[in-house]
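These are the structures in question, set out in turn.
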Structure I
Amino acid sequence: MPSKSLAALTDRLKDVDQLMAAHRAVAGSKRGRKFEVEGLNRAAVLMLTSHFEGYLEDLMAEALTAVNPKLNAPTLTGGFHNPWPDRIDQLFAFLGMSKPSKNISWQKASNTSVRSNLEKLVRTRNKLAHGTTGVKVYKSEVTSLRKYVEGFAQRFDADVRAQVKALTGSNPWSK
């Protein structure tokens, strides 16, 4: 059973879907270079990164509650900004997970590819959020990065669940 955090991520990603629907409404669905939609693509990257970061913070809070309800998640997640793979590893090391982002892969997506695309997402987000001009973001990139976020989250959720079960002896968030 997935965590509440993963279910919330799925719901949050509807924001990205709405932006991509607006993209289709403005630019049409025919193939080829689109104009006047660059802002929608950039907004989608910002939303995608924000929702991914929120998922990771929520997942840590959920895991901590399962381990010990007295643990204070905001103390750990308060300094967590930008979901770089190495920062994800640092955050979840508190649960005894050793570099968990290096264990995530799936068919047609090696771990190197997964980490590289998550880093690309955060790097692009940072350029946009800090006012770098000339940052090009294409719809195909948004679509691809979203798949990496979803794929990572699904597998990471299962890994965190297994780690919490190893720590507590029972399945977390199965109620």
Structure II
Amino acid sequence: MRTRYKVLEQGVPHFITSTVVEWIPVFTSSIYCDVVIQSLKFCREQKGLKLYGFVIMDSHIHLVAFAENLSQVMKEFKSYTATRLIKSLENNGNKRVLNDMAFFKGRDKTSSQHQFWQEGYHPQAVTTEEMLLQKLEYIHNNPVRRGLVERPEYWRYSSAANYFDGNPVMEIDGIIG
């Protein structure tokens, strides 16, 4: 993992972006989004992940999260979800996406046939409450800016519903007080 993709500031939440290799639109079905949701739930329950916000878009995810060892949690999250998502793509006969993931696989990825996630996860320390609110607003409005929904809380795979009295898809930790 490259240095610019490591958590350098410990003890604070981070704004994280993880992108599917070559921005391939995978998260267009609840089957694939639910893998991410279940893995986030597991990381919250078993790995000490504090999740303050998230959104799953068609080709990437954004998180505002904290963990004592965030680098390790993210490494395990991405490894697990990649394996599960590739298996789901195979089970659903999604050969086009699998072929793209094989074609765009990094040369150094010799232990697998496909590459699901791009390298790294672009962590950015969130050091103030103002910055936290800005990042949450950014991720919650991502589907609105893309013209997918009129209001942030209408996007099923987002924490906006947790903040705006919607019907959340999972529990989060909420804003740090």
Structure III
Amino acid sequence: MFLSNYTFRLVLPDCNPSSLKVNALVDLSEDISEVLPYLNTVMKGLQYDDDEKVLTVKREGRLITFRPRQIAVAKLEGKNEARSVIEELKEIVNETYVNRDHIKPTYTSRPTPRPLDIYKLLPGNNCKECGEPTCMAFALKLVNDEVKLIQCQLLFEKEFEVNRSKLTEFLPEETA
């Protein structure tokens, strides 16, 4: 096992200390620098700085920042959720490390999709089947990782297969 131990503490967000959500700062037992470019590929990172060894990803509506000996996770409900999310991240780090020979590392940041770019690939008929009032509202929530692509059932019809494929290429893994 590559990453074995960690300790974590919960902190209130600096920008909103009265928030009901908390952040977790996870101090790692090992230096994960070497696995970061592989994680960038696997997790479809948003921002990656290879010189500084900092990777930021978005997963289930949370911003997660990996550093060589620390992981920061935002928007957690409390200690139990933090422990669960951290264990999941630990598994992802370890699996990525084990499989690194079969993963092409990515040393650059992925272009951040704009809501309008997403909107152009959606069916555009504002059917509300996804639970949102318009396709543009759905696109905004996709970019912010607040909804899943599967919620737009029209995208899974044959005529939208190419668009769906394009969307899965640049959306975070959990959203697509």
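Computed from the coordinates by the stated procedures, all read-outs in this text should not be read as laboratory data. Values in this document were obtained by computation on a predicted structure and should not be read as measured data. Cβ atoms are built from the backbone, for glycine too; each structure is taken alone.
Overview of values
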read-out	value
Source structure (of I, II, III) for distance in nm of label points 7 Å out along Cα→Cβ at positions 78 and 158, computed value 5.1	III
Which entry (I, II, III) yields the derived value -22000 for helix-only ellipticity at 222 nm (-39500 (n - 2.57) for each DSSP H run of 4 or more, over all residues; to 500)	I
